[in-house]
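Where a number appears in this text, it was derived from the coordinates with a stated rule and is not lab data. Note that the coordinates shown come from a computational prediction; the quantities given were computed from them, not determined experimentally. Cβ atoms are built from the backbone, for glycine too; each structure is taken alone.
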Structure P
Amino acid sequence: MRFDLTDMRLFLTVVERGSLTRGAEAMHLALASVSERIAGMEAALGAPLLERNRRGVRVTAAGAALVRHARAILGQVEQMRGELRTYATGLKGRIRLLSNTAALAAFLPPRLERFLSTYPDLSIDLEERPSADIVQALAEGRAELGVVADIADLAMLQTHLIARDQLVVVASRSHRASLGASVSFAEIVDEPFVGLADAALETHLAERASRLGRQLNYRIQMRSIWHIGMLVEAGIGVAILSEASTATLRRPGLAIVPLSEPWSARRLHLCARNFAALTPNAELLAQHLIDGPIEILLPG
């Protein structure tokens, strides 16, 4: 069974006008052509769509079902045309942006707020992913822009340095990790952890632990940084977070100590497969994120 949009529009017109003749006039078609098209639709369906009488036509049960579906389909088509028409009259569209945890913690929110305020017809599909996954997605064309840490292999992409970030250990004041100016990952990898739920950072930390032949022991994972601080202060475990995300954790019972490993001092890059080949909307966002001095992501 194959009906095209013209068939459905013709059928609806005939039903709404109440006769083949008036439907043909409205569609500027010959009566014979309209009759032939509807007969073809009935043959394809294997059931009558209209009942003819001296007053005109009336839909059958099959015809009523076709009316319902045809109106829905044609309505969606008109909605699509209306939305696409806006692209010809002005800037409108969606941009897919992937980001790692650190950029979402501090760098992106204020910049995206300014961008969306400046361009009210643009929307952003923002997704948090591990840096390595973002690189792969950009290379395969599944997203236009990504913000990643330089822990990932960026050889396949073009990049712009946009911010610097430091990973820190958050521990209670009574914990031994709070005593030094910094702490190594190996010193705390066997500790119970309080983690950030669904965060790309945790994927990266798990990979670092596996290099040491260890597996992180999460006693609980929370979605709120504030709740993580509350549990760490109570001695439930330690946490590793982006320093930029710890601005709300300046609590008397907490110590925030930098990780000592070189990989904990990270640079954040805006990446694309080819900046010159970005869509106009993505190019606007890229320029917005690149402009300005390189940020040092510190709390406060």
Structure Q
Amino acid sequence: MKKKLLLLSFFVGIFSTEAQTLDELKSKLAIEKDSLKAVQGRVKAIQSQIDGLPGWKKGAFGTIGGSISSFKNWYAQGTPNNNSGNIGFTVNAFANLTQEKFFWRNAAQINLSWVKLDDKDNPNDSEDFREATDVFNLTSLYGRKLSKTIAASGLAEYRTTILSNFNDPGYLDLGVGGTWTPIKDLVVVVHPLNYNFVFSNETTIFDSSMGAKILADYTKKIGAVSFKSNLSMFQSYKDSNLSNWTWTNSFGYTLWKMIGVGFDFGLRDNKQEALNYSINTLGNANETFDSVDNDLQSYWMLGLNYKF
């Protein structure tokens, strides 16, 4: 009987010690978590002060996506024997200078992708990759501060393609007006005096004109998430058919170190490009601005993200 009681006391003592040790560890863990939150709060406050200091702020993030596939005797589809693939990447970069009386904001966006569909049953089929997405955009905005949120500004923006038909068409906006920066990450530009230079070999469709320029850019980083949205609009005073707008968006989520998942999509409305495509690509020689189907242009890409 005594041996049983001693053995029972021994196990009770072990369980009691383990329970006590577990409670102590949990208590210590809670204290360390509170300490970590306090440290993170102080780091965030210091980083906010650093971001608010005058000087250059530079950064970039991008998305890389791709896939390859091969089918042999897959009769359920129209091309049962084929090799296919696609690859693409985007880069969003900025270099912004902030001083007490002025700012200078510079940004670049590149979005390129290629696709291939090699039909093994068609000897005339191309085995090469073809250009799919082709976006190149540069902006430079200078502002002289009139108040904390308002500035007199000048903007230069250039948009074109670089894989094919470089600068054909190409768009260069030069204008002056005002810039509103209600919060640190949002910039809204309104330039009622803006000239839209259009460069193209097709002079009967593309035309330069004076108009109003509106640009809104929001770039934000919250923890592991990077986000950029840019809207660029031109309203021609000469002819509404010469107006255009482009809206691009980039998202990045860091999963491990500098690698994560990225998603990009964009929308564009440009009647000059629609008419040029209908006449020179589809062969509709009698097409006009009044008859052309100006469908909304769009693209999207999902893939791995690398934060520079």
Structure R
Amino acid sequence: MKRFILLIIMVLLTPFYSFADTMKNVAITAIVEHPSLNQIRDGVKDELVNSGYKLNENLTVQYKSAQGSSANAAQIARQFTTTKPDVIVAIATPSAQATAAATKHIPIVFAGITDPIAAKLAKDWQPTGTNITGVSDYQEIGPQIDFMKKIVPNVKSIGYIYSPSEINSTVVLRHLQTLLTEQGIALFAVPAQRTADISTAAASLKGKVDLIYTTTDNNVVSAYESLVKFANENKIPLLASFPDAIERGAVAAYGMSYYDVGRQSGKLVVRILKGENPGSIAPEIGQSLRLVINTDAAKKQGITLTPEVIQSADKVIGNH
């Protein structure tokens, strides 16, 4: 009788233990919420679902934003090490650095980081041998300059607003300084440590530049509407390295889809959930660059786009 009762209990508990054994927990954190980083997060989640995971059945996903604070990023990283998820996805450099400092054991997949080597997340583009891998949004600066010259053919001076504390932004700055100097194009680089400083930084460029170039500096992207307002009022074309900027008022953007970066990062998460060691997976670079144009923004910012430029775009929004 006792054996029979024990057998019944084991049968009843089997689904529970099976569920517990297969349940996976992915923790996602981002330094701040804005459209580009949100698309990375959504891409990761969609890739997990596409790979067969079902939310609340065999997968739980927790998400926390640091709201632009490095201190918050560190606190979130410590919280995640306590809950011990199967994988942590860290979006943007400050969150990835905070997470890497918090744990050397829980697998980390970074996403949307321009230079993981400069950020000391990897020694090179080979497998790290640590608990870290991920997907970079690095783009060669030469093609970016060619893109700027394509939109503004006679460009002589370029404005660049950046956060000195963001490695991704300072890396781009160094490359811009080198290549633009070689081409005889002046660069006016203005630091803006806080989101609140963006408007003042933009105002300092008035009358000095032929265009403003923007990358995924988190402070700049978080205050993008104020930058668009300045560009519209002063007839200065606003260009970007990320397509999401188009919907927010930039004239043109040449770069990768951050949703695709998320999907690519999600593939790495899936590999780790299935048993691969993150240290054996080489960091990757996002793929599929696209040229996107906003003809309405071009009119507001005082620039005429040639039919050839418009026809060469992968996507055009606005009346043209």
> Which of the displayed structures (P, Q, R) returns the greatest value of mean count of other Cβ atoms within 10 Å over residues 214-221 on calculation?
Replying inline: R
> Given that Cα extents along the principal axes in Å, derived from a single structure, equals 109, 69, 28, which label among P, Q, R identifies that structure?
Replying inline: Q
> For structures P, Q, R, which has the highest computed value of distance in nm of label points 7 Å out along Cα→Cβ at positions 62 and 254?
Replying inline: P
